[in-house]
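Right after this note come the structures.
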Structure 1
Amino acid sequence: MRASRRCWQGALLAIVLGCAPWTSFASLTSVAAAAHGDGQPFAFRSPFYAVELAPGGPEFVRFSVDSLGQGKLAHSPLLPRQGKPLRGAHLQVRNRRHAVYSLPTANGPSAAVWEFDFQDRALTVRSRYVAGAGLAPLRLNIAQRLNHATLLGIVNPGELKVALPAVLHLPDMGSFRITSSPPGQKLDYDARRFVKDPFVCIGFPAATKERPMVEYRCEVAAIYPALPGIEGDRRFDGFRRNFLTIFQVNPRLAMLANNSSSDTCGFCVFEYAEVARRAPPLAAGLTALDLVRMTVDRHLDGVRSYGMAGYERTPEYPDAVPWNCPYDSLDTYPSLLIAAAYYIEGTQDWQWAKRRWSGLRAWANKMLALDSDGNGLIEYPLSGNSGTWAKMRPDTFRPANWWDTVGFGHEDAYSNAMAFRACSLLAKVARRLGKNDDAAMLAERARRMRAAYYPAFFNPKTGLLAGWKSKDGKLHDYSFAFVQGLAIYYELIDAEQCNAILDHLLGKMRQVGYDQFQYGLPGNLVPVRQEDYVTEKHYAGGSVSRDGSDGFQIYENGGATPSHAYWTLRALYQLGRKEDARRLLYPMLGSFAAGDFQGIAANKHSKDWRTWKGESWGYEGLLVDCYLPLLAVLDDAAAGQ
């Protein structure tokens, strides 16, 4: 993963991350040139995008996009200008839609080395080879703290390059679909987070002697499933701008990740696949399911990710947060198996399924071997007993699943729901491949899980499913909304029981006074006791009350987040309770439209986790799990008026 070391080294030269609102354009008409003479900055603006070129470039000094064409272009997330101007470079403005960078040649006349053609919805960039010029790539150096941009396309391990066609996506702003002529070009791509100025860098390689003219076409695109009537409904602007935001490719890991510079988590891949199987094509020959396959392939080839024992920092990816726990999280293999099954189902790629079956079967064996007592449910090696976490180092021993500061252990309702889904889906794949013995075994294990699930986790005192049953036999029930939703969506319990559970869940929300749905949903509605919480980091004032009240609503202890809210929404729609679902969904849609789940708040915490009063308590800057609830728009459309 090495291409364009200069790309990220250049980004580290940035001194300031702030960017003043973009107010230098002459008008809001479809085209505006800020200058018409030679050697001056050049700016172009349409309702869909706006750019400014440096006079001593070739370099972008302003860059913005609004894929909906509403002219929301004040925000330019580029890092300040990098390095020295190219000696002898001369910017010429030939007309209001055409600009050229030229260099002097040995024969005297200047030669055009970079050309730009501007259309309302597209930008065409051409590079021409000039002997001895030694042109560097044309770069977009994006300040990640200003926008968590990503380049969506196929990445080969070790290259730091993305094959075209690809999609440059800027959350809350929009997307460019990028193609090249001649075909087969690759863009440089890198991203870092634990550096002075976190960045995402995209480089357009210059023409070479072998390819004396290269053209890149960047077309503004709003990529989302077509739904009648939403184009004119501003409630769905966030859906239209951000449907792709759950997909972020980390170039150094060559996998989908929390964001472009963050960790890949194996236990999240099933979420990406959930959206990918309902997504339209990204570009000709490129789908979101291709990105899922790329990620699953890397895992099948032995690459570890967060949630898997042995995941650590490497020279290629020094920004990793290691998973030091000696055990794989209980939800990692179920997640990867669900993702693989969704890929096969969505693409009908049975050749891939056949080629990868032995690896998928090995994952299933690992997952099912965790049923240590033979009761049909899989168990995490750590007990989940109250009070045991205080005796363990939180940087070494982690709970069983995605919610890795809450003490899930032993029999985990969330992970077992996923394991049931994985077995059910994989049994269908095995049957289609003619692996009848495997299919029968997987179907039987799914049957046993379903039979054991409700009796194991249902808490008659609350009318809800508990989060986990610890090794000592105790149910740990903190009114976990996501547990109820996932179990219902995956059809682990009967319809009559499902409605009763949702009645109790919504009733509990009313009882505790949670109605701030613009922030998402709390993972739990009552405080997690100190004996069941893994770290003191997120407790208010540094004190830790036994009942967890002083840490309540902070991060995973009851904090509001869109992450995993989809399971509750989906359960409501699945049971025909569309009004209940809309009461939760529509306020969230307003926040997606406003861009309220990306970026850092004044208290230096990110907006992906909130207290019920709205105070931010996240840390990623952008956490892609937050964008899964946008999928509920499709369920809402299917429910009708």
Structure 2
Amino acid sequence: MTLALATFRVAQAAPAVYISNCCNHPSTVAVFNTGTLIQTGQFAVGTGAWDAVFSPDGVYAYVSNNVAQSVSVVQISTQTLVATIPVGYNVEWMVISPDGKRVFVGSFENSQLGHLVAIDTGTRAVVKTLALGGDVTPMAISADGKKLYTDYFSSNNLLVIDTQSLTVTATVPIVAGISVALTPDGKFAYVPNLCCAGNYSPNVAVVDTATNTVVTTIALNPRLDPTAIAISPDGSVAYVAQVPLQAHTPPTISVIQIGSNRVIDTIRLTPPTDPGKIVFSPDSSRAYLIDFASSAVDVLNVAQEKLIAALPILGSARGLAISPDGAALLAPNFGSSQAAAVDPSSGATLASIPIGDMNLGSSSFPAFGGAAASPDGRRVYVTNFFSDNVSVVDTASNIVIASVPAGGGPVGVVLSPDGSIAYVADQNANAITAINTATFATTQINMPFSGYPTALAITPDGKFVYVTDDNIVPDFGRAICYTFVIDTSKNAVAHTIITPYPVGVAVSPDGSRAYVLSGGGGGTTSLFTISTASNRITGSLQLDNFGPLDIATAGIAVTPDGTRIFADNSQTATVYEIDAQQNKVLKAIPVGTLPGQLAMTADGSQVWAADYMATFISAIDVATATVARTVSLGNPSYGVAITPK
């Protein structure tokens, strides 16, 4: 796995609380050595990093920041931010003129409005703006720097733009172009096209740039959508990335021979690869491809036409950039989430660690992510809901040492008692990913019935994992939901327990009972007790008349002696203290705004409550059952894990 270097390091010996939170932190850009395929650095830019380009001399990189509406200028030799250029729009794709004097950035405001912005690299200021009718697609610029080619969705035209005046000088009819690439001699533009309504026949339109006419089209597989195109610097081939429209069709790279305009080969990618932007090395020997599905950069050998490596990245990369000498590759991380390491005694922040993408507001349900510490406290595993991966944090250095691909929408995570396996609930895949913590190899365990896995708990002997498989509340709360029990020796579901809208789970310290927090059909919140010997519900306790939000990850924590349970309800902003022996509520504790995951210190003195809405996290004193401290994060929090002493 590739090292992902954090921007802040501190030795970590004492226990710490690790809190995953988003979303207003700076995004990061990973720097890879293309010779060793090892990540050699990482630097911070603005929020929502999207695309990057190098200056022709390789001294600077320019990074578009979608959320921050700016462009960052970074000196590559020192990996330091030297300037931030305000743009005022949600900037996305970029190109730079061959002389390096102008950077062009496309923006997207809504389906009817986009902009093309010209930045003077000398003054580092916006000098011209062109309003367009939609989202500007990836662009290409002529070798003499005089013409820029782009499209915007619903325009049905390839636009030819004069780079000095920033005016449209010609339009070429293209039904639904989604990007453009130019041959090195500038004579032809290749435009992947989603053509056509009624008789779907995606193709690549080949445009003669002298006459601005389509001279031919190259048919593509109608079972796939084209997503991106790049032409090798030697002008021999074009790579077109394509994603499947139908099940059982693998994503591919169509290899087009320039000159004959024929598809001469198809490189099949392993599902669920979701290919995005492609860049070639300057010598045309390699191609680098963003894979949205696994948050990785795939490396392809052009001569052999096969995948040779996958470089894990922190979060959701959109763009890529390769240095003029081909030695460095940049992968911007759109995600702006972090794991904050906090001292449990003082509440002081010890480190801020960039991780993947959780992206508040982009999901219907507050079930964005979780966190868990290894039994020896040396690592913390943080799930990243929107970048579909797990960040592995080394607690001695507070560095992300690996970004492990998981299934769709990873939420809850739990470690086996010996720390050898991390189990991850993949909400959107209805599966559990088992990660070997030594090799980071993964195994998928599918759930037998449809649902949304959110929370996990493991028995002290490591033999069974309990999974809450929630569902949306349709039909006035009559959906059938389950708690599944995985036999870890077989990596298969061994027991199925019907449980109304389960949102959280914990196992007693002696392993005799599993506690499941239930939404009760959206009308109430209840705590169910399950015998781990019989895997049957043996008790229930109604906590209040309001069910937690669907589909959310709720929190349950049990004291080390097993006498008390703490369980929360996001809807009423309450954590309940429960007597485990008498099965009764001892106290209702007001906490935050929308409490979620709970974590207890190893000595049982504190319970920490993450919060889906509040900009702070709450620490509950177990002895008094009151909030003893709140720690400001400036952002909502999702996962929380506490390392043992």
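Laboratory data are not the source of any read-out in this text; all were calculated from the coordinates shown. Note that this is a predicted model, so its numbers are computed, not measured. Cβ atoms are built from the backbone, for glycine too; each structure is taken alone.
Work out the source of 23.1 here, i.e. which of 1, 2 gives that when mean count of other Cβ atoms within 10 Å over residues 89-96 is computed. Kindly include the intermediate steps, with their values, before the conclusion.
Numbers: 1: 17.8; 2: 23.1.
Structure 2 accounts for this read-out.
Using mean count of other Cβ atoms within 10 Å over residues 313-320 as the calculated read-out, with 26.4 as its value, let me know the right label among 1, 2.
On the way: 1: 14.1; 2: 26.4.
So the calculation was done on 2.
For mean count of other Cβ atoms within 10 Å over residues 145-152, find whichever of 1, 2 sits highest and give me its label. Working shown, then result.
Numbers: 1: 26.2; 2: 22.8.
Answer by largest value of mean count of other Cβ atoms within 10 Å over residues 145-152: 1.
Assign the value 44, 17, 9, calculated as Cα extents along the principal axes in Å, for residues 537-576 alone, to the correct structure from 1, 2. Display every interim value, and only then the final one.
Values: 1: 44, 17, 9; 2: 30, 20, 16.
Source structure for this number: 1.
Taking 0 as the value of helix-only ellipticity at 222 nm (-39500 (n - 2.57) for each DSSP H run of 4 or more, over all residues; to 500) derived from one of the structures shown (1, 2), identify that structure. Could you put the intermediate results ahead of the total?
Values: 1: -8500; 2: 0.
Derived from the structure labelled 2.
Taking mean count of other Cβ atoms within 10 Å over residues 217-224 for each of 1, 2, which is largest?
On the way: 1: 20.2; 2: 17.5.
If we compare mean count of other Cβ atoms within 10 Å over residues 217-224 over 1, 2, the biggest value is for 1.
Of the structures labelled 1, 2, which one yields 34, 23, 17 when semi-axes √(5λ) of the Cα gyration tensor in Å, for residues 257-488 alone is computed from its coordinates?
Details: 1: 28, 23, 16; 2: 34, 23, 17.
The read-out comes from structure 2.
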